[in-house]
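Enquirer: What follows is a set of structures to go through.
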Structure 1
Amino acid sequence: MIAKDILYDKVYGCLCGLALGDSMGMPTEFMTPEEIRKNFGYVDRLVAPSADHIHKDLGFGMITDDTELTLQIIDEILKFRTFNLDVAVAAIVNWAKQKDVFNKSYLGPSSAKAIKALLAGTAPHQAGKYGATIGAAMRVPALGLVNPGNIRKAIDDAEIMSIPTHNTNLAIAGATAMAAAIATAMLEDSTPERVLEAAIYGAKEGERRGNMLIGPSLHKRIELAISLLGKTGDLAECAQILYDYIGAGLQTYEIVPVVMALFSKSQPGNIMKIIETGVNMGGDTDTIGAMVGALAGAYYGSGNLNFEIVAEIERINNLDFKEIAARLTRHILERNNIGLKSMSK
């Protein structure tokens, strides 16, 4: 059994953590660690992108595709009351149209090519045949949330969500790792070790799916990233190790291992520090911050997040995470027929 209040707090924590990492990491994306320090110092707040930054079209505190697509997937799931390939395609196409993504700086290369193909009538399995970057993994938190403890279903749903734009083993492995990790994080009696084991298992499963492209083993790179950090306690040092040895670019086999390794250093009181570490480490910082924020939020709940920043993100982007979390929690309970024990008096 799982307490309804705990389930809600995990959903809410996941959404808030996602948006925090995304919005805080947007202005530092694709900068080196040195450039971030020179331009912003240490980013532990919302900052505006510089005038010559790739995201100069985005304003202070705005979210990017990481959060937008996750919320769009939630909207489609709640609208259709189910999830399948048609829902996945609807989420991507509707997001692309509503957000005018071809005129936005954040649209990734694999997604851009595949969405154009989808809009032209190409079948989903063909549209995403060569997408191998991080775009699949970054948008699947919702599919972990709606499958609490059901790793197999989370993995299958993550594969389906990948197909329209990232139908390759390299990308699917990242999506299945992330979804499996969040599905496990949602359990009331979970542990960080179980979450990471689920991520590795999910990666192994995903590596066998989709169009086969050459590339490194994701599950082995997750194991490597975690082992590289060893007993290192300083988060800045952890970030530098990951940046130097694993990488922080657009590739799934870089970002997902980095996210899992950062999560391995998380504790109840340092969730914001973990998000900030991702935001300041350089590379694809909005996605690193968003993914580790979503995973840590799903595991620890919302208790140690910065709600002043969350409120600012909500105001700027016209969002209400409590309302979204409440609706999604009701759907999760109905869909999974979860036994409840209310903690409310």
Structure 2
Amino acid sequence: MRDSLEKIFLPFLEGGEITEITRYGKGHINDTYRVSVRMENGEEKRFILQRINRSIFKDPVALMDNIVKVTEYLKECVEKAGGDVDKEVLQVLHTKEGAHHVLYEREFYRCYRFIEGARSYEIVGGPEDFFKSGQALGKFQKLLGEFDGQTLHETIKDFHNTEKRFLDFQHTVRENPVNRAAACAEEIEFFLEREKDTKIINGLLREGSLPVRVTHNDTKYNNVMIDDETREAVCLVDLDTVMPGVSLYDFGDAIRSGATTAVEDEKDLSKVHFDLGLFEAYVNGYFSHGEFLMDLEIEYLPFAAKIMTFECGMRFLKDYLEGDVYYKTSYPEHNLHRARNQMKLVSDMERDYQQMIEIIKKHRSGS
């Protein structure tokens, strides 16, 4: 495997010698490797090499076109502001021929510069960290406010179309392809009885009440790079799903993954709680760059947190019912436990919903 990975990486190599290739990260979809290179002057440089999962991303060329356009735009913004491009922007490496990818044995690979002096975390370290993560998302959305989203491809059709995903979920329940439905009837009913929630954001879009923006669409906490020294949130990574969308999607997914007391596959639900303190910290940070938001977007932020958590849990359960064909799993009930985890968070949010509304009002008036 090492020999193959070296062959794949060589077109991206700017000189020097590969010293190490190791698996990196805990992503559910793509295969990720960290490549260490000793340059001719003795300097050590590191890179991220990824195999894009083509069963998920049907058009990886369009995907990479999106990423290049967005990162080049963000790079210009950061440079104008006098920021640190090496830390604040994910940088795509091109081959010597100028391509943004390499094809090897029908597999599609891309390469990024490794962001040194920063790392991602599975669990939020505390309110201050999550406040800064909120600032990072607000800044990301604000900077892309002037970017022409019509130039971007839709990399996964209906990615956060909860209404469509609910219909797909119903179909899977009816088909029961691997005969798992009977064993999780309670979990299935949890999602089915909340059908009306799945139509709300789409309804607002259809009537033209919500704006379409350029959105990240996968803003879970471990896609935020935190500076090792300053603890600032410096960069959003994993831009595979950057495309036109709704700002609520990004806010909601960030809350889903960050304002919780446990990782998303924690089996012991007594350890899984929605954390209102972390929710408030994120809202405060997000609003520090939130002047671009419309009143209706702000009003629906609490709902966004709930519906994105609902959608994620429903997707985990759907994958379990289909035989675990989408997400990587480590054991047979992995996706079922992930679904239960998200269900617990949805229930907590429903319990705390009025407090979430009050927090939004408080920081909205203070921003």
Structure 3
Amino acid sequence: MNKLLLFFQAFILLGCFTSCIQDEPLNAECDITGVDSVWLNQHKQLFIGEPIITNDHISFSIQQGTDRSSFNPKFYLTEGARLTMTVDGKEVDANGATRNFTSPQQYTVHSQDGKWHKTYTVAFNYPAPINLLSFEHFELDPTNRYHVWFEVDANDHLNPRRNYWATGNGAYAITGMGKKPELYPTTNSTLGVEGNCVKLETCSTGFFGQSAHLPIAAGNLFIGHFNERIAMGKPREATAFGLQLVNYKPIKLTGYYKYTAGKVFTDANYKVCPDRKDTADIYAVVYEVDPQNFVALNGDDVLTSDRIVMMARIANPGEPAEWKQFEEPFRLLPGKTFSDERLHKDGYAITVVCTSSRQGAYFEGAIGSTLYVDELRIVWDEDE
């Protein structure tokens, strides 16, 4: 009798379990999560570094002179999603389809449940030199919540956009504190030295951030990529600093800034530290990379990695109330040399980093600390 009862109980439980599986809702996500690694390896001799994937753009950096008229990229998608493109007014499957990337092409990701979709612009770019960085090119992200910045290559008329800049704004969106773009840690300002500039402010992350021991979000802007998908669990790993944009030896970093420190400095537990004062940070780092296996520096090692070759950094920014011009030379680190052989193999990457709180990566700083930056310039040896 007991065995029979157990059998019927097990049968009922199995039926409930099966019902749960059958009733599980279809996935509502519609994202491109990566580029097919097999496809990348098949074409690795054409690429410089890894593709940059943002919320609505994917950029491949390719060797100068590469024919862009026939590529068939393949992408990883969120579970159950499908990828389409429009041909003669009809949607057709696009994953692996051959297209002409002389100009950027659009793809649409459709969620498994069929209720959601997202459009991505995919581009194959020749690397553009980074010289004057004036922050005149920006827009709202696809959700219209915060600003994103990009550079423009005036010599590439059909495909001018270069997605070189990243911020942590995408992670701040999760806190619910950014009710409009001007309330995010990194935002545009019209009060630049010339035209627009970038305003970086250390902001509270509210109850959500404090409960996760992430009580502040420093305003930041850097050359590289920000991975929003891992930002909450691994915030410093989410910041991938640097791109392979070094075509000459860098000589100095110049620009303008002004800064006001917030009044109350707190640590990662939101404990007030009365003896500490916030300060800004502006620096550039050049580091060694494997041209065939690009690995970016992150928030844990961007200033300490043994791959760093040169650095330009404002040691003591102070608190200039008006625009202050600066000029910092790129200094070789002890025991390091800048190799022409490595240079010609795309073996260096560079990042430029600006933040309103120097210890912001560790969630230490003062709410209200505000840094304005404009007209940054990297001077290369070919310029002198």
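Enquirer: A value of 116 was derived for volume of the Cα convex hull per residue in Å³; which structure in 1, 2, 3 was it taken from?
Expert: Answer by label: 1.
Enquirer: Suppose semi-axes √(5λ) of the Cα gyration tensor in Å, for residues 34-105 alone works out to 21, 16, 11; of 1, 2, 3, which structure was it derived from?
Expert: The value was obtained from structure 3.
Enquirer: Given a computed value of 13.2 for mean count of other Cβ atoms within 10 Å over residues 170-177, which structure among 1, 2, 3 does it belong to?
Expert: Traced to structure 2.
Enquirer: Related question: When Cα extents along the principal axes in Å, for residues 122-289 alone is computed for each of 1, 2, 3, which one produces 50, 42, 25?
Expert: 2
Enquirer: Of the structures labelled 1, 2, 3, one was used to calculate helix-only ellipticity at 222 nm (-39500 (n - 2.57) for each DSSP H run of 4 or more, over all residues; to 500), giving -3000. Name it.
Expert: Details: 1: -20000; 2: -13500; 3: -3000.
Traced to structure 3.
Enquirer: So, one more: Which structure, out of 1, 2, 3, was Kirkwood radius over Cα pairs in Å, for residues 202-257 alone derived from, given a value of 13.9?
Expert: So the calculation was done on 3.
Here, each number is a calculation from the coordinates, and none is a lab measurement. These numbers come from a predicted model, not from an experiment. Cβ atoms are built from the backbone, for glycine too; each structure is taken alone.
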